[in-house]
Structure I
Amino acid sequence: MKTELLIITALESELKRTALPHGVEIVYSGIGKINATLTALKAIQELQPTRILNFGTAGKVNPQVHGLLEIAKVIQRDMQTEPLAPRGHTPFCPLPYEYFSLSGEHICGTGDSFVTAHDPWLHEQKVDVVDMELFAIATVAHQLGVPWQSFKYITDDANENSGNEWQEKVNHGEMLFLEKLADVLKS
């Protein structure tokens, strides 16, 4: 089965399948880079999309941002192997350490941890938001030659209150994303 557009979202609580226009495919990856990698790989192989949209929630690092953001670049925030490689780089690996989407203006840092404290490195890298899946999705899309875009809804301030804030706001970005999706489908 082939599809033009594939949406990859971590959880159904972020974006309900029933809210999507008819004919738009969605897969739910679950939380984290391993789940996102496996889901993206399987979905791309089975559905052969011409473009991927990732939608999900994020914690904000940049205090100036809010609402729904379109991500231009993603980096890996939890690859820490110094002195073998700088933070964010996988040692002895020829794959890129950053991936660029079709459009957008914000930077996302992906890692397998919930950010609950200030991290100076994130500010040095000009990271706007943090999530737990996008780097994995972008890596698979890059390897398989599928263009991607990502939209992140900010649920929390990436601090000690993040867990509670995320749980309260996990579904608040759905309507904003559906409006953006309508624009994407028109183009």
Structure II
Amino acid sequence: MTAKRIALIQGHPDSTMPHLCHALAAAYAEGAKEAGHTVRVIQVAELDFPLLRSQQAWEEDPLPAGLKQAQVDIRWAEHIVLFFPLWLGGMPALLKGFLEQVARPGFAFEHDTGHATFTKKGLTGRSARVVVTMGMPALVYRWYFRAHSVKSLERNILGFVGIAPVHETLIGMAGNFKANDAGRWLAKLRRLGQRAQ
């Protein structure tokens, strides 16, 4: 297997204590490094950036200095893995704010001013995996709620900028895990890391 460059985006907004998302990301990174892949980690909760409040700010304001390395790491990566807990049916606001900031015109896509449409995706050639933990059963989220927020992320953010294919790992009932449940998921993420998937 050819070694890959992997960017892990840790989207859990609480960095004051370890959570399942952190353990899953660590297991993925360990597996990837064991297999010879190179890993860079972006800890969103440790970055300093404001929320965007206007289209003008998104298009014209400079990228916050605290996010420049994140853009470098995303551009560098061949495979991107996002980790986050499902909060109120979607990704935490901090992660959404991060994605809004880094997915700027000129980086994530090119704007065709002549037609007022986005014509060139700026992050093609990269695959991704989205790893989401949640309190409900994953099957309920996938089939009853149709995984709406994850599908929106895949289609309206990752797909919009050219990242494909995108695979997902949905981990339900996370608050009720027993030791063997956690161990099984950690082993699975370690194997995914080894395969850079």
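A value of 124 was computed for volume of the Cα convex hull per residue in Å³; which of I, II is the source structure? Clearly, the read-out refers to II. As an exercise: mean projected area of the Cα convex hull in nm², for residues 110-165 alone, calculated from one structure in I, II, equals 4.7. Which structure is it? Derived from II, not from the others. Once volume of the Cα convex hull per residue in Å³, for residues 102-141 alone is computed for every structure in I, II, the highest value turns out to be that of II.
Ranked by mean count of other Cβ atoms within 10 Å over residues 22-29, structures I, II are led by II, which has the greatest value.
When FRET efficiency 1/(1 + (r/R0)^6) of positions 94 and 158 (r between Cβ atoms, R0 = 25 Å, to 0.05) is calculated for each of I, II, the greatest value falls to II.
Quick note: the coordinates plus some simple rules give every number you see, no bench work behind them. What you are looking at is a predicted structure, and each value in this text was computed from that prediction instead of being measured. Cβ atoms are built from the backbone, for glycine too; each structure is taken alone.
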